[in-house]
1. Which of P, Q yields 2.5 for distance in nm of label points 7 Å out along Cα→Cβ at positions 81 and 153, as computed?
2. Given structures P, Q, which gives the highest value for mean count of other Cβ atoms within 10 Å over residues 41-48?
Structure P
Amino acid sequence: MRVISGSARGTKLAALPGEDITRPTVDRVKEGMFSALQFILPGAKVLDLFAGSGQLGIEALSRGAASCVFVDQDRGAVRIVEQNCRAAGVQAQSQIRNTRADTFLASCGEQFHVVLLDPPYRHDTLAQILPQVARVTAPGGTVLCESELAASLPDECEGLCKKKQYRYGTVLVTRYEKEREE
């Protein structure tokens with residue numbers, strides 16, 4: 001697993017062994033996700049929820065995002081995110097939180113331009129957490145959700161509108177955009 005583009009391109013990233021806590025996003029899926037974000041990443045505030053190894057948030061920082069908040073409830077995953085941020089040279093733009101996603105969202109007073117969601121598969125987590133994610137997504141912001149193909153996701157949720165879905169083998173990436181305020 002590596003950073004595929006930007007200032008940290010080629011940096012090797014560590015992951016926890018096994019797939020019970022983290023499931024690294026394959027390069028082909030990651031490249032597709034970030035192609036969809038290329039014009040909005042420079043200067044963006046990013047939230048990497050269910051961070052795992054932190055590879056999605058680190059990729060965003062490498063491609064010009066201003067800052068990223070990484071959230072994971074697993075202490076081992078948080079240590080890996082810290083290690084990977086140091087390796088990629090992005091620790092100054094990173095905040096790392098060791099807490100549950102719903103707990104973080106409930107107390108979060110910030111808004112993010114980009115939210116990256118890659119929760120554990122087959123638990124219906126995305127559909128459950130999208131209303132809270134909508135609250136912290138800035139008007140005009142983008143939410144990218146990685147899931148299994150069978151995931152049931154709403155077309156609209158609290159101002160988030162499903163814009164496109166991308167299929168990569170057994171992986172589905174869903175793009176939501178938050179309505180702009182008038």
Structure Q
Amino acid sequence: MRIIAGTHRGTQLSAVGKGDAAAHLRPTTDRVRESLFNVLQSGRFGDPISGARVLDLFAGTGALGLEALSRGAAHVTFVDSGRVAQKLIRDNIAKLRREPDCTLIGSDAQKLPTAPNPCVLVFIDPPYGQNRGGPALAHAKAQRWIASEALIVWEESSAQIAPPGCTILDQRRYGDSWITFMKADT
């Protein structure tokens with residue numbers, strides 16, 4: 001795994017190999033991450049990355065949030081309850097020397113505290129097929145983590161239906177992964 005583009009382009013991230021089934025880690029592949037960020041930076045959704053506050057739910061290795069930082073995001077809050085994931089995220093933040101621009105919350109995504117600032121870009125990559133994404137988004141929205149009209153990027157094993165308070169903008173399939181782009185309603 002590596003950072004694909006931006007100021008940290010080419011930096012190798014701490015990897016979990018093919019994933020850690022016991023910790024439910026399933027890193028987004030470089031190819032899927034590159035395709036996802038190509039869509040984000042195509043202009044179709046404006047410029048959702050530059051200067052953005054980003055929320056990375058079920059962050060795993062932190063690769064999605066770190067890619068956003070590399071491409072110009074201002075701050076990323078990583079959320080993951082797994083100790084293995086938290087160590088990987090801390091290691092990867094340190095590799096990029098971005099500690100001032102990152103916050104790591106070691107918590108279940110459905111137990112977030114109230115947000116100090118809402119985020120305009122949200123990545124959510126829950127364990128596939130466990131129906132955890134919708135409840136996590138609802139909780140994050142209730143705790144004011146998701147700004148009005150925020151762009152939400154949801155990776156899952158199937159195309160997702162927009163939960164209440166969201167509108168689907170686009171859906172794309174990459175191998176066994178579906179990426180659903182949604183907008184948080186006002």
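1. Values: P: 2.0; Q: 2.5.
This figure was derived from Q.
2. Values: P: 21.2; Q: 12.5.
By mean count of other Cβ atoms within 10 Å over residues 41-48, the leading structure of P, Q is P.
Taken together, the values in this text are just the output of simple stated rules run on the coordinates, not laboratory data. As the structure is a prediction and not an experimental result, all values here were calculated from the model. Cβ atoms are built from the backbone, for glycine too; each structure is taken alone.
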